[in-house]
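Structures follow.
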Structure I
Amino acid sequence: MANLYFTFAFNLFGKYYTQKRSEYFDLRHNLLKNRMDMSYDTYLSGALLTSIIGSIVALLSFLLVISLLGVPEFRATRITFPVWTGPILEYKSILIVIIGSILVTGIVFLVVYKLFTLYPVLMAMDRKGKIDQMLPYAVNYMSAMSGAGVLPVDLFRSLANNPIYGEVATEYRYMVRDLEVLGTDLVTAMKNLAMTTPSIMLQDFLQGAITVVTSGGELETYFQIKTEQYLMENRQRQKEFLETLGLLGETYVTAFVAGPLFLIVVISIMSIMGNAEMLFLYLIIYAIIPVGSIMYVVLISSMTPEA
């Protein structure tokens with residue numbers, strides 16, 4: 001269904017974007033990094049069509065709200081509007097409908113279109129994190145397979161077909177495609193993957209492998225060295241994460257456990273004596289503590305690497 005939608009959009013607007021290929025180099029590269037099997041002109045055509053549909057829906061919703069609720073009353077005063085705007089305010093209904101329609105339509109159109117252009121970048125960054133997280137274990141797998149005498153092409157094919165390694169396996173499936181379908185040699189396939197992967201870590205690994213292959217070295221030794229390096233770096237990152245987690249835990253206890261409890265006790269005693277407003281107590285209990293806890297949950301969830 002999505003492909004039919006983007007194809008329909010391309011038939012409408014594709015010619016406009018096809019003529020501007022050089023202007024969208026970054027977007028084309030991000031689409032490759034995101035492994036989206038869609039050309040940039042088709043993607044942008046879908047973005048433009050979605051933006052137009054979204055702006056029309058927003059315009060109709062705005063007009064529906066105005067027709068149901070009416071136009072708010074405005075009076076020309078020194079505080080709100082100058083006196084000379086009095087005659088203009090007689091046509092306030094028409095002005096609000098026209099200006100509001102233009103603003104709502106333009107804002108919704110720009111927001112939706114901008115979100116479409118940012119989506120490949122955000123997804124590529126997400127894939128980069130997943131690749132960097134799983135790469136040490138994938139390199140360890142390649143080292144074990146290489147030590148067992150498996151040829152590099154068969155090794156990469158086995159890794160590409162192993163779903164345990166997630167996005168790393170997805171990346172190597174494109175290398176296997178270049179080798180088996182497009183008929184490229186191993187070095188060219190690794191270069192193509194290094195140029196399109198969102199992970200700098202995987203790019204460095206592939207460039208080192210290319211150097212080893214072209215210089216006649218042994219990939220088994222290279223895999224062993226990189227395995228030790230990545231596992232050591234992974235342990236260091238986990239140690240730093242635990243230290244950061246401990247610091248955040250201490251901050252949370254101070255800011256949202258001990259601190260609010262102290263304020264609750266003080267405000268309660270002062271309210272009994274008649275020198276404090278209960279509003280501050282309600283704000284602490286029903287606003288500061290819940291909102292702060294949710295913020296910490298979101299923060300830690302975003303920092304925690306996926307299992």
Structure II
Amino acid sequence: MSLTRVGTQRDILGESPLWDEWEQALFWVDIRRPALHRLDPATDEAETRPMPGLVGSIALAGPGRKLVALAEKVALYDWQADRLETVAELPARIPGHRFNDGRCDRQGRFWVGTMHNVTRAPEGVLYRLDPDGQLIAVLDGICIPNSLAWSPDGRSMYFADSLRHAISRHDFDPETGEMGGARPFVRTVPPGFPDGSAVDADGFLWNAEFNAGRVVRYAPDGSVDRVIRVPTPRPTSCSFGGPQLRTLFITSTSQAMSEAELEADPFAGALFAFDAGVSGIPEPSWAGLAASAAGVAR
């Protein structure tokens with residue numbers, strides 16, 4: 001299939017699409033609403049749950065549960081019970097800061113970055129949430145953390161500070177979770193900058209390029225393999241799902257647009273689906289689920 005719109009909802013800032021193998025459903029967030037969405041591809045219908053504050057990203061945490069990065073904490077969310085349980089909080093609360101992009105590595109550690117919600121000053125920090133619940137600072141001086149992804153063998157990690165218009169590649173130790181120094185992977189041409197990414201089973205990185213109206217598939221050597229045009233200038237992230245994980249779901253934003261701009265861009269904030277022609281890799285679950293298996297409570 002060609003790229004198509006999924007559903008009729010319009011997100012303010014759609015992000016963090018995540019395919020749930022247990023439910024055969026797609027979840028994603030609207031950071032600004034703030035809300036968590038669940039799409040049943042069989043019916044093309046989305047259900048929305050409001051969140052208690054800005055929500056940057058999500059990860060799997062076992063059947064029926066998601067790890068949710070709220071503004072200042074990471075929590076477990078039980079969809080059926082509609083309840084949250086705090087897992088970890090930022091060591092210090094800094095006015096105007098919030099969590100943004102997050103993803104689990106192949107061993108089930110949750111990586112998530114913070115950013116200044118207004119100024120985008122280089123004050124953000126990339127954290128690693130280990131299975132024991134410790135939130136460990138790994139990298140600082142970040143404007144907008146994005147593009148977290150890992151190679152199929154888990155030995156290469158991708159990361160972007162979006163306003164630097166580049167994605168870096170890092171050696172990664174799957175056993176210890178140690179992130180090596182940055183090596184250039186790709187650069188984008190302003191005003192386009194790298195937002196969320198996904199890696200397919202062949203080891204190619206798919207990146208949603210914000211302000212450029214496209215998703216780019218990069219080969220492991222950083223060369224451009226394919227470009228998928230998106231009918232709105234600001235796609236935000238992408239993830240594989242559906243049968244055999246061959247559908248690439250793409251989120252977008254309608255943030256800070258006037259009524260006239262929204263009317264001129266009917267696809268702003270839409271969710272899209274695209275037959276990638278290749279399979280993705282199942283998303284890992286956070287490995288700390290057992291530590292919180294006693295149940296959830298707000």
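Here, each number is a calculation from the coordinates, and none is a lab measurement. Quick caveat: nothing in here was measured; it's all calculated off a predicted structure. Cβ atoms are built from the backbone, for glycine too; each structure is taken alone.
Using distance in nm of label points 7 Å out along Cα→Cβ at positions 39 and 231, single out the structure from I, II with the greatest value.
On the way: I: 4.7; II: 1.4.
Comparing I, II by distance in nm of label points 7 Å out along Cα→Cβ at positions 39 and 231, the maximum is at I.
By the measure relative contact order in percent (Cα under 8 Å, 6 or more apart), tell me the structure among I, II with the highest figure.
Values: I: 14; II: 19.
Once relative contact order in percent (Cα under 8 Å, 6 or more apart) is worked out for each structure, II has the highest.
Assuming 24.4 is mean count of other Cβ atoms within 10 Å over residues 143-150 as calculated from a single structure, say which of I, II it is.
II
Given structures I, II, which gives the highest value for Kirkwood radius over Cα pairs in Å, for residues 151-246 alone? Please list the in-between numbers first.
Details: I: 14.5; II: 13.7.
Structure I comes out on top.
I, II: which one has helix-only ellipticity at 222 nm (-39500 (n - 2.57) for each DSSP H run of 4 or more, over all residues; to 500), as calculated, at -26000?
Computed on structure I.
When Rg/Rh (Cα atoms, Kirkwood Rh) is calculated, the result is 1.15; to which of the structures I, II does this value belong?
I
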